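Colleague: Okay, got some structures for you below.
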Structure I
Amino acid sequence: MMLKKLTIVCLINFLIAALMGLALRYSFIGDIHVNYRFLTHAHSHVAMLGWVYLMLYALLVYYFIPVKHQVFNFLFWLTEISVIGMMISFPIQGYATISITFSTLHIFCSYYFVYLIWRHHKTKSTATSRLLKTSLLFMLMSTLGVWCLGPAVSMLGQASAFYQIAIQFFLHFQFNGWFLIAVIAVFFHFLNIPDSKLFRAFFALLILSTLLTLALPVQWHAPHVVLLWINGFGVFLQVFVLFLFFKLIKPKLQWLKLKQSKLVFYTYGFALLCFSLKIGLQSLSVFPEFAAVVYKHHNFVVGFIHLVMLGVISGFLFSFILQSQLVQYTKSLYIGIYIFIIGFLLTELLLVIQGAKFYFGYGILSQYYLLLFLFSILLPLGIAFLLFNIITCKNHATETTKTT
């Protein structure tokens, strides 16, 4: 199973998801002749399952599976077929028979993937193994939310709190459990973080805070003061998680700076900054007024989701790709990474400014939708430059930090 080929597939999925996002933003200034809600479903599913999920699949197999059984290759392509099915069916019909069938296929593929990784993975680090297994358990847990959607619709309808909580349950444990902990596992693998008392404290608080902070999205749809207190304790623990995280990686940062290119170091820095900002913003949710404002203003919600998805998760994934031998350090690589980051920063800034203007009652920013569309062009453009660099790269050497 070639990492280069699979990375190209994942980046093509990411490019398509970004182009879908661009079309969604163009829909506010012109007609795209596609149902907005249907295209939103396609955009989110391809980004999460076609880009992040499959990129993590490729990395986990490459670094933690010493014997590449043919089943891993077969399962990757079967999962990609499910992504393509969602990519095509969601814009046409939204949630309906065909799209639900492909979504279900993806879930069953993910179950088998968990089994295979759990059984065949090898790593010298207990710390990395614990993080890897925990991320897989959170992935399994997240799918409970999906299985609740059918009963929720049939019994109470899509407007019910049960239905909305089931969606939030899935998203919370996908983003904060499976995705985030998996990229931390790969990051700690690269840094050779050993098992220690410090790591075990970080690990325990990471799991506990992830579980407790589910209380906030639940509280949005089933308000209760107890949920606010639970979330408050969870975000309090997250601050300690961030402190312990940087304490763990601090001794390794100098090695990272010396042994890796400046671009890799800066990209890691970007991901770590976004990770810190994510926890900082979540910490503000201890104030009920702030949590209510964020939930009521769509700009803030989209901005936070993109902070996690594009800043934290994609930031780490880009760093892993750059750290491998898949790229060549030409202008196209630097242009691609910097354009993507600039596009991310500009769109985030615009979303926050507009959200603040709505909150204070100042109305809409002049040329807001046009500016958001123009800034968003930088995202697929940056991905395209990175994709072009990998496709044309002549270096077929393998990464030295593979598990042996």
Structure II
Amino acid sequence: MTAGTSPPQLQRELGVLGATMMGLGSIVGTGVFVSIGIAAGIAGPAVILAIAIGAVVATCNGLNSAQLAANHAVSGGSYEYGYKYLNPSLGFTAGWMFLLAKTASAATAALGFAGYLLNATGLYGRGFLIPTALAAAILMTLIVLSGIRRSNRANIAIVSVSLLSLIFFVLICLPRATEVGTENLTPFFKSSPATVLQASALMFVAYTGYGRIATLGEEAREPRKTIPIAMIVSLGVTMLLYMAVATVGIGAVGTEILGKATQAQAAPLEVAVRSVAGSRGAAILSIGAIAAMLGVLLNLILGLSRVLLAMGRRRDMPRILARLNRQGTTPDLAVVVVGIAIALLVLLGNVKTTWSFSAFNVLIYYAITNLAALKMPDSERLYPKWIAWAGLGSCLFLAFWVEPQIWQMGLGLIVAGLIWHQVRQRVREL
């Protein structure tokens, strides 16, 4: 390939339905099946407020991501927007933060899948958590290697099962929540406002699967129409779902049970249903949770590999990562590298650590997204400029409410990434 030759492009195969289901598959999973339990353990019943705050921030970010993706529909998401509307350093930082954040999210999804599966089979606590999570990561990597069309079909099936299981959760827990009344919801604020902000940061990440639609922009038909509709519908559905699940779940069993179940087994909703409806109800819920985790894992591998593809094209990462398979449907080597990185983080075996690490990095990533939206020409803008300001301010504010050691590590990795970026640039200039 000569310097003036354009790199091969991915085929546009996703319509509104496919893109929406990709968004739902990325959002409805770890966020509702695992992180609600983590956030409930931190903020108590006020996690419901944290879910609402996370939804507002996600909506601002989603609208800005939609207008950016609609006007610059290539693989890479905010990595590409940073280059186009800001500067190379911020563009690289966005891509670097996305890789770190979503690799950690994918590891959380794999561990969550393993937790629900092992709980359902009675094998939890026998040393199978990490091996089972690794097997899931390998399986989803192989599916993504087969191409976007097959990945899309698998995703639609997974999302359908996941949504049905969450509706089942709400219906089965609602009678107990009604019977108990407000007992498990009071006092609403059990600790300081700081815990609500920390929980809000964690719950924001539970919505950010909509960004997968943007990173798949190069594969969407009519991206200016498809991407905004898919993002708005995905966010609307998940906001209602999260609020319903959190309210009836807390009302039925309380936040202490949800928090402890997340730390011990990474399967809080399964534990809640088991206490309300016994082992049969728990088994039904587990089927949906298992499917949801696999859906999130699949979509994260898709998104991560596309960002790695974009970074390879610009040589911010090794050029070989921009290679496509013979059919032009998958960046095969990038997918393999992503699968290996997820497997390494799975070895940590702690969902709270991986999710908190993801929270800081993804908030910085979306801060850059909003900054890029502020720099868009008025002719390209789909939404008012204040939405970008709201998204930027809220992301930067929430980022530093995660544990200090997490955001300190995140800042250190930003510096390390920028050093790598400068070295790569100087090598290219030689």
Structure III
Amino acid sequence: MDTIAIRQMFPILNQEVNGHPLVYLDSSATSQKPVSVIEAVERYYRQDNSNVHRGVHTLGSRATDQYEGAREKVRRFINAKSSAEVIFTRGTTTSINTVAYGYARKFLQKGDEIVITPMEHHSNIIPWQQVAKVTGATLKYIPLQPDGTITLEDARKTITTETKIVAMTHVSNVLGTINPIKEITEIAHKHGAIIVVDGAQGAPHMQVDVQDLDCDFYAFSGHKMCAPTGIGVLYGKRNLLEEMDPVEFGGEMIDFVDLYDSTWKELPWKFEGGTPIIAGAIGLGAAIDFLNEIGMEQILEHEQKLADYAMEKLQSIDGMKIYGPKKRAALVTFNLDDVHPHDVSTVLDAEGIAIRAGHHCAQPLMKWLDVTATARASFYLYNTEKDVDRLVEGLLKTKEYFGDVF
């Protein structure tokens, strides 16, 4: 994989920040966008801007073809059986909430169990908290091992015949833990439960085959995989989506409207009320083309090598505390001596290095780690070992600065 050539496809990286060449290490929050995606969105607005599924004029037909073409690209990207199983949403959060409101609130009752983990993003905790409050279901957690992983033994102990939903992240946005989704799915199904996978940190970085995983729902966001913000995907098995109620009502999701009752369109449009995120979907389709051209296996291999290199370099710094397992996705979450993560991020920003600092929308996990916040450097296909070297140099300057202060 020619990382140098790939970097040239991302115009935002060719700039200086605070007098230094930009090193962008915050792709877990949002990835940067290649020229091909930017141009695809611009081309839609310049040449084809129209609503979809409504008009019979030329612009409307072209826009509809591109929008539904993007859905088919998503279907192939995750290997769904049918494009009817691909719902466009605003992002992972909306996708998970759609399942929580449209499925869980409809079918769960008092005494049922919802099983999640302490490593979840708030977007995969709060919806289930609310479902439990409304339905009387019980929220249970699979315990974490000291290194931030879960074991299949603990999963088997936690998931019972009373469990109706298992909701779990594919990849932790803090620890970098890669969860054994296929095996957890098998355990859930043996007990008659469905599984909802938060794929926000999975789909951008590894090949996802929803049929092989056999997961019931898989949610992810476009903006973390080179696509525009505001577009996401909910994959769901067809029979489950057909059983669900829509959560938004209005134009384009209806079949027939009478004065006192209405019926819904078939999948997937039943869940896409109103004017959809047309440009975002087209941009997502272009991002998938871009990622496929490079190859998801090549991207994963590059990122794993980069994560290993980063772990080796960061562990050599005195006072460095790294969180999460040895085998991880392409991110490193850490704390440095007694320096607050926000101060670490501020000093690094002065060196042109962008990282994340805070609780990363994972406050229960921060409590488990016994910290209030951490710093996180996350990598993607456009990062290099030189970026890691710059990070190390910046962290050493941070130590030196705060060592003088204290």
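Colleague: 35 is what came out when relative contact order in percent (Cα under 8 Å, 6 or more apart) was calculated for one structure; which of I, II, III is it?
Modeller: II
Colleague: Ranked by distance in nm of label points 7 Å out along Cα→Cβ at positions 68 and 116, which of I, II, III sits at the highest value? Intermediate values should be presented prior to the final figure.
Modeller: Values: I: 1.2; II: 2.9; III: 3.6.
Evaluating distance in nm of label points 7 Å out along Cα→Cβ at positions 68 and 116 on every structure, the highest lands on III.
Colleague: A follow-up question, please. From I, II, III, which structure was distance in nm of label points 7 Å out along Cα→Cβ at positions 84 and 372 = 0.8 calculated on?
Modeller: Here the read-out was taken from II.
Every read-out reported here was derived from the displayed coordinates using simple, explicitly stated rules and does not represent laboratory data. Treat the numbers as computed from the prediction; the structure is a model and nothing was measured. Cβ atoms are built from the backbone, for glycine too; each structure is taken alone.
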